[in-house]
Structure I
Amino acid sequence: MAIKVVTGKARLSYARIWEPVSVNGSDPKHTCRVLIPKTDKETVKKLMDAEAEAEKAGIAKYGAGFAGKKNTKMLKDGDLEEDESCHGHYFINTSNKNKPYIVDMQVQPILDQSEVYSGCYARVSLDIFPYNAGLNKGVTSVLNGIQKVTDGESLGGVRHKAEDDFSVIADDDDFLN
């Protein structure tokens, strides 16, 4: 039982969305952190409601021992993080073994990987559900897709584009001689 939530305008962080990454020997996944401004009351409410519904479903499916587990809280308070980019936000760490769809504002696929990065703003589609993996129980999310809304300051260092750094060199240019 998954609950679909599409966020309002959120910021991507730790965006490893183009190629799957393995962490500590785990199965490779496409991952990112979704930063939701605390001022976006509508998205925050949708996520809190979906998390509460998933926790109830977890209790119904896995028993009363599911409730109150440390891992049941999916939506985290960014003000409690050392990473300053999280301050003023709630955040969700999300992933998927399958590549998420990545589209522009006209819902056309984005193929240029430099267009969607840590720091850009996007709407994000998530499936939220309970899980029970032995002693590890909780509420989690799967990253379905990303719709880029606008650029933002890169959170992964300085970003350069080739067209900003170089000009076209003609075959007969003196530079080639």
Structure II
Amino acid sequence: MEQQDLCCAIIGQPPMRFPWGFDEEDCGCQELKLALAQKIMELRQQGVTRFAVVADCGVGLYAGECINALRLHDTELMLFVVTPHEEQATKWTPDLRNRYFKLLEDCTLMELASHRWTPECEYDAYRKIIDYADMVLAVYDPATARGDAVDRAMEYAKDRRLTLMLLAQPMG
């Protein structure tokens, strides 16, 4: 595979596993977003042109928004978004829902993991982006593992022997 064809899946723990939860104004969340943006730009400089995220209200949204902003000035950059199910954002706040739909509108390609919610749809979405990727960038702390979809996705990526890059979580 040529270097410019590299794809990186970006996954991360849900907001409630961070000390700041959904408070994006918290300095820890701001530090995380900055570190994530820097790593995305570093990967782009190393030849990664395709990124894949799951449309969630945490790391997937943060990374997707960053990549879509970079795409405004980089026509080779692509963003693949997988939505776990059609009603994903139904109960989100209006602001998060608007950002979610903007992410879907601006991405290169969008796919559904499932039309309806199922106990496995979130994990299936993570599997899709991992299957599509050559490497995984994860905002992840193994010490907080609970056996949820993100934890299982990390195990899946390890089983696939993909390059795993862990981004340390700022603890604002």
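Bear in mind that the values in this text are calculations on the coordinates, not laboratory data. Because the structure is a prediction, the values reported are computed rather than measured. Cβ atoms are built from the backbone, for glycine too; each structure is taken alone.
Quick notes on this structure:
- For 0.35 (FRET efficiency 1/(1 + (r/R0)^6) of positions 116 and 132 (r between Cβ atoms, R0 = 30 Å, to 0.05), calculated) the corresponding structure among I, II: I
- Distance in nm of label points 7 Å out along Cα→Cβ at positions 44 and 76 from the coordinates reads 1.2; which among I, II: II
- Largest in mean projected area of the Cα convex hull in nm² among the labelled structures I, II is structure I.
- Each of I, II could give helix-only ellipticity at 222 nm (-39500 (n - 2.57) for each DSSP H run of 4 or more, over all residues; to 500), but the derived value -12500 comes from II.
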